[in-house]
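Take a look at these structures.
Coordinate-derived values only; no laboratory data. Just so it is clear, the structure is predicted and the values come from calculations on it, not from any experiment.
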Structure I
Amino acid sequence: MTELAPVVSPNAHAIAAMLLTVVTLYLFTRDRIPLEISSLGLIAVLAVGFALFPFEGLEPTDFFAGFGHEALIAVCALMVLGQGLVHTGALEPVGRVLSRLWGRAPFLSFLATLVVGAVLSAFVNNTPVVVLLLPILISVCLRTSSSSAKVLMPMGFATLVGGMGTTIGTSTNLLVVSVAVDLGLDRFGMFDFVVPAAIAAGVGIVYLWLIAPRLLPDREIALGDTSPRIFEARLHIEEDSPVAGKTLTDAMALTGGDMHVVRIRRGDTFILPLPDVMLKAGDRLRVRDTPAKLKSFEEALKAKLYSEDHEVDEAHPMSAENQMLAEMAVVQGSSLDRTNLRFARFLSRYQLAVLALHRAGKDVWRPSEEIQEVILQPGDILLVQGARDQIAKLKQSTEFLVLDASVALPRTRKAPIALGILLFVVAFAATGLMPIAVSATAGAALLLLTRCLNLGAAIRAISPSVFFVVVASLALGKALVSTGATEYITSVFLSVTAGASPTIILSALMALLAVLTNVVSNNAAAVIGTPIAIGIAQQLGLPAEPFVLAVLFGANMSYATPMAYKTNLLVMSAGNYTFLEFVKVGVPLTVLMWITLTFVLSSIYF
């Protein structure tokens, strides 16, 4: 081991870069500020700051290089590939096999599900894997009257554990490998760290199989059957109605502003429900609401309420014979991701009414706004009502994740093509014939050319938050390295751990990244940690690979909080978990993985 260099005071630019890093990491933790805004703001501040206060060897335009970085290109292309698998239902055979196994041996099938989820996530972004497995587990639990809360979180964590196994398993892996290459290290092959990852994953899966379910509550998924159902009806304006000869605004005022008129029919013509439309006797207002509210509208307007061809009365009450409720999760890349129901024309396209909206188990639909106006996020749960055949069509769509007792999994004739393209991408990258950025981009292009995916779906598959966080993280990493800030942080870290063995130093670095990744973006943690890891290895005169892997594995330990990774939020909403339940299961898993990987890495490299 070489003698450690003394801690040297950082220059002004390095101090500014470190302060900006602290501010950025704080902003990344604020839910009210979108990650895209924080990231773009960081890039702008860096570019403007270094333009006004130049630093030798660093141009302001260097901070835009992340937009064309091979890691970003690979991440985006792999997200498109994952969406192609979801869109075509290419993983449907795996789902069918697992669903059959659950009917025979649930205990062993749970283990098989965890293993399959982990293995698939080593090659595919874990979002489509979670989308595949969630409805299977929920349907099995509903049919067997068992607690879905005991299996959904372990399944989600298994996909995160498996994602550590290859260079393409997560965007974090790609970033760490690419940044390490930029800093002079040899490129990791796709399976170069599969052995320590597989050992740790094995330990983690045993914990998720045998212990984690015992830490979770015996809670059933509530499908919202107690929610009031919505009906369409017609209000016939009578001669003695107080709104005859008045505007629609006047009629709305009489109902307290609650009445929503879909359209107005006058004779054989239809009239748009504009506020200044004058109502006349004989007009028929098409309205949609709960039975109680529809009756109150009838009384307020002194109109006659009709449902289908019958006047609503005791002999002909409103009936929901063909209506059913279902819960539907918003997934990344769907037509509802980062938009609202009105813009997506959800009602007109699917003839389904949205009754409630929940985000992480909480109702986020405020009384002051219409549910159609709420901007939806991945992981949101919609309670929808509609005809049974419409719900069935929704379940067969590859865009939505319906949570019910059905195991019907969508599959299209393009599924074999999409699966073949993925195998092509993995094979070319694994054999070294093409860099992953090249093979993944070619695979994404093939998906479009073969019409496995349309352009709109491909664009939606690229998460804006991931895109901008990756670019911003690369820009921040550039500033920290070029100004010498990483050298200063490295020397401080080594002075704090002075006298400790390489194993302890490696373990401390991994623990630091594990804490950081559960608070801020894992991609930001990875980009900041990689140059520090290489600096530590150089000052200690040790190989850099184990320290880089400590950053990679630590940044992947997104288990302790639901906001640490996007699939955690999806699982949290579907299982109605609380924040403390994630901490209760995720923290022991983090400690277990940390101890295991410390032992394995030190055994292999020291």
Structure II
Amino acid sequence: MALESRMFGLWDSPITARSLAGNLRLGEPCWDTDGRTLGWVEGRGDRGVIVVHDDERNGPRDLTSDISVRAFVGYGGGDFTLSHGDAYFVGQADQRIYRQPIRGGRARAITPAFGAASTPVVSPDGRWVAYVHTYEDVDCVAIVDSDGERWPVRLGEGRNFYMQPAWNADGTRIAWVEWDFPNMPWDGTELRCAEFVADGDRPRLGTSRVVAGGHDIAIFQPVFGPGDGMYYVSDESGWGHIYRHDLATGEVQQITSGDSEYGMPAWQQGMRTLAVDAIGRVHAIRRQAGRETLVMVNGDGLVEERTGDDYTSISSPALYPPVTERPLARVTIIGSNSVTPPRVVVIDDGGRKTVRRYASSEEAPKTALSTGQAVSWPSFDSEEAHGLYYPPASEHFEGTGAPPLIVLVHGGPTSQVTMGWNAQAQYFATRGYAVLLPNYRGSTGYGREYMLKLRENWGIYDVKDAKYGAEWLAEHSMADRSRLVIMGGSAGGFTVLQSLVEEPGFYKAAICMFGVANQFTLASDTHKFEQRYLDLMLGPLPEAAAKYRERSPIFHADKIRDAIAVFQGDIDRVVPREQSDAIVASLRSRGVPHEYHVYEGEGHGWRKAETIEAFYTSVERFLKERVLFG
């Protein structure tokens, strides 16, 4: 069928604001210890629901209906687990851990109602539940009996942060990752392993020692394997590779190598990239140039790909438990690619992939969607920056000339966009916009040295790399230089505002979601997890006060003259509403073209279906008025 010519940005898209609002958020797949029940968490609006799939003959069913499931330690995550026929999960309303039978029955709390819990992990005998707990900004690894009959006991304490507790196969050892201010978990952490002793009803730790990591070495996700082996990811080589530590001999073996990453920035509790089977094979997520692949690594470091191009963005591998003596390699993942929304996928020993849940109806044909591609470009100092490019896509229309471009900046700033389903990129690309997602210097996935480039340089490399990426695309006729838009949320929103301050007139319009405008108030008002983040991104206060002022858009808002739409949640505890209010007050006083949308009951990102639909509708209208016809 011949394509109909139509102006870029005005194409009819198969992806609507309403359809995006109805998509599920899928996360944290895990198997019960019987090997017959698979579970995962679904985000439905502002609620979290545990869904279980009992066996291949029955479809998925909701397990939790009365209690919304969501943990709030840091940025959340670590919502639940399955073990010995029960689900253990964190209730959103009171942050207690609940236990509920998978086969039916009511949930009952097993931890007291104070503070917040996360990442419950059950001992192999089913008797104990270890978890991360925070109360009045004091964090610890705690343990409670699985019946909840006794008061919890602190096992690990005295450090600022804890994450990723794990048991060994016989329940005699427990490990976790811990670290202190000012580090973030990708800067430097320590892996601690301790003997676990159950003295009657009073559990305690025996010998405890740090087995890996340090102030300038980041450790990610300990996993116990067969025998005395413990596996983890360390970036001590300059890349996040898998190591095996023999707890009996102390021998350490690096079992992967090369310019690839097997860990990721631990922005949330409960994140994982590794699973180890009964014969010591590691099933892991490998990241290279924005592409993620599930691989199987044997003890000699031989790597076998399991997913190929079917899924190029992967999270949370979970192994089917070995219910027989024959070690199984049945792995469950959340997988997507640039034209496939997230799915819960089971991969069997022979490589066959079975989808257990779809995040969306997937009504849009893949031929109508944009396929992302990795790109790199020289930045202002001739060093290379990386990113992903989504060209305009349609089955029915074609534009003439170069398309308008949306530079979509990720948050963090220590984060990365990968070659997976990106609803925002597809929403715009299928309407005739090109989209650039820069993994500016400071992003992860390209080695530790690349990540450290942003230290004390936030507001410089992110701004310049995004600008030079847009210019490079324009020079190669992949973007219209006269119709450039920059868009981002949180730390990406800061890059948006700072770009308008530093490069007035370069972008025709901007879209800022809950963007950081005042670094001083961010340092004083944000939550504990990021309380000292700026010590590394800008420098410690008061010594770096001048830099904080220089990189706070609110003090230079008089330089902003380009049209901007600002979006904010009214209960955001990470970037409080006052930051957006202050920017908008400056815009209003000077008559700068702008819109301001505040969403009630929303925090740091949108969860309600009505908010998501309203957001995309407002953004599309704004772009038509300010970019296409402005």
Matching -17500 (helix-only ellipticity at 222 nm (-39500 (n - 2.57) for each DSSP H run of 4 or more, over all residues; to 500), computed) against labels I, II points to structure I
Structures I, II compared on relative contact order in percent (Cα under 8 Å, 6 or more apart): the greatest is I
Candidates I, II; semi-axes √(5λ) of the Cα gyration tensor in Å computed = 51, 28, 21; producing structure is I
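I, II: which one has volume of the Cα convex hull per residue in Å³, for residues 169-304 alone, as calculated, at 260? If you can, show how the numbers build up before the last one.
Working: I: 260; II: 123.
Attributed to the structure labelled I.
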If P(r) over Cα pairs in 10 Å bins from 0, in percent, for residues 281-384 alone is calculated for I, II, the one returning 12, 38, 28, 18, 3 is structure I
Highest-scoring structure on Rg/Rh (Cα atoms, Kirkwood Rh), for residues 257-456 alone (candidates I, II) is I
